[in-house]
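Peer 1: Some structures to go through are shown next.
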Structure P
């Protein structure tokens, strides 16, 4: 009989964050989902009702890649947040739910959230 794989701390946090988002998302707001790697950071605004990505930005975007030599800095994460916030506003999105996944809310993830707030997104 195969043993059940033990859930990692990151997976537990991700499950807990998504459960709370589902419980609190009465207005069915789109979610601002963040994915972070050692070298890059990605963000996208997802409309879960329609199942489509409304706006997206990453540290690999042409606009940001020219300015930032390295994609894994707090300054780059803040710029990505501003860019995804501007694109979401252009698409008509004003309020979102912040989905940090299993990542702790500090460093680059926090900088991305601050950049999105500075661009006018509310969460």
Structure Q
């Protein structure tokens, strides 16, 4: 999305149990340039702005592991990744093959797609 593009997006806030249904529209150059409706708190407004202008996700997946009682080991990004990079990130994650033993928190991909984000194991195995 470009900064001067005006669109409308419906979303549901996930930051608290209320799950506010929000509508966001306007020009995405600043939070003040947007019309945000439906939020019941300040963090909902901040969430809507970020989700509208730069959506990110923590990516969770698994990688192949050998010499272990299981054939796959769970991994995740250590920071949220721009949403548009998820498919490219999965291509890189799918190339990883580890050999046990592996400790939880081991970095298996450093600086994923030149984002400064690492992929780490979320379980010890082996």
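The numbers here are math on the coordinates, done by the rules we state, and not lab data. These figures come from a predicted structure and were not determined experimentally. Cβ atoms are built from the backbone, for glycine too; each structure is taken alone.
Peer 1: Thinking only about distance in nm of label points 7 Å out along Cα→Cβ at positions 68 and 92, which of P, Q has the largest value?
Peer 2: On the way: P: 3.0; Q: 2.0.
Once distance in nm of label points 7 Å out along Cα→Cβ at positions 68 and 92 is worked out for each structure, P has the highest.
Peer 1: Something else: When helix-only ellipticity at 222 nm (-39500 (n - 2.57) for each DSSP H run of 4 or more, over all residues; to 500) is calculated, the result is -13000; to which of the structures P, Q does this value belong?
Peer 2: Numbers: P: -13000; Q: -4500.
It must be structure P, since only it matches.
Peer 1: Give the label, chosen from P, Q, of the structure having the highest value of relative contact order in percent (Cα under 8 Å, 6 or more apart). Walk me through the intermediate numbers first.
Peer 2: Numbers: P: 29; Q: 18.
When relative contact order in percent (Cα under 8 Å, 6 or more apart) is calculated for P, Q, structure P comes out on top.
Peer 1: When Kirkwood radius over Cα pairs in Å, for residues 44-99 alone is calculated for each of the structures P, Q, which structure yields the highest value? Intermediate results must be reported in sequence, preceding the final value.
Peer 2: Numbers: P: 11.9; Q: 12.8.
Between P, Q, the highest calculated value is found for Q.
Peer 1: For structures P, Q, calculate percent of Cα pairs over 25 Å apart and state which one comes out highest.
Peer 2: Biggest value here belongs to Q.
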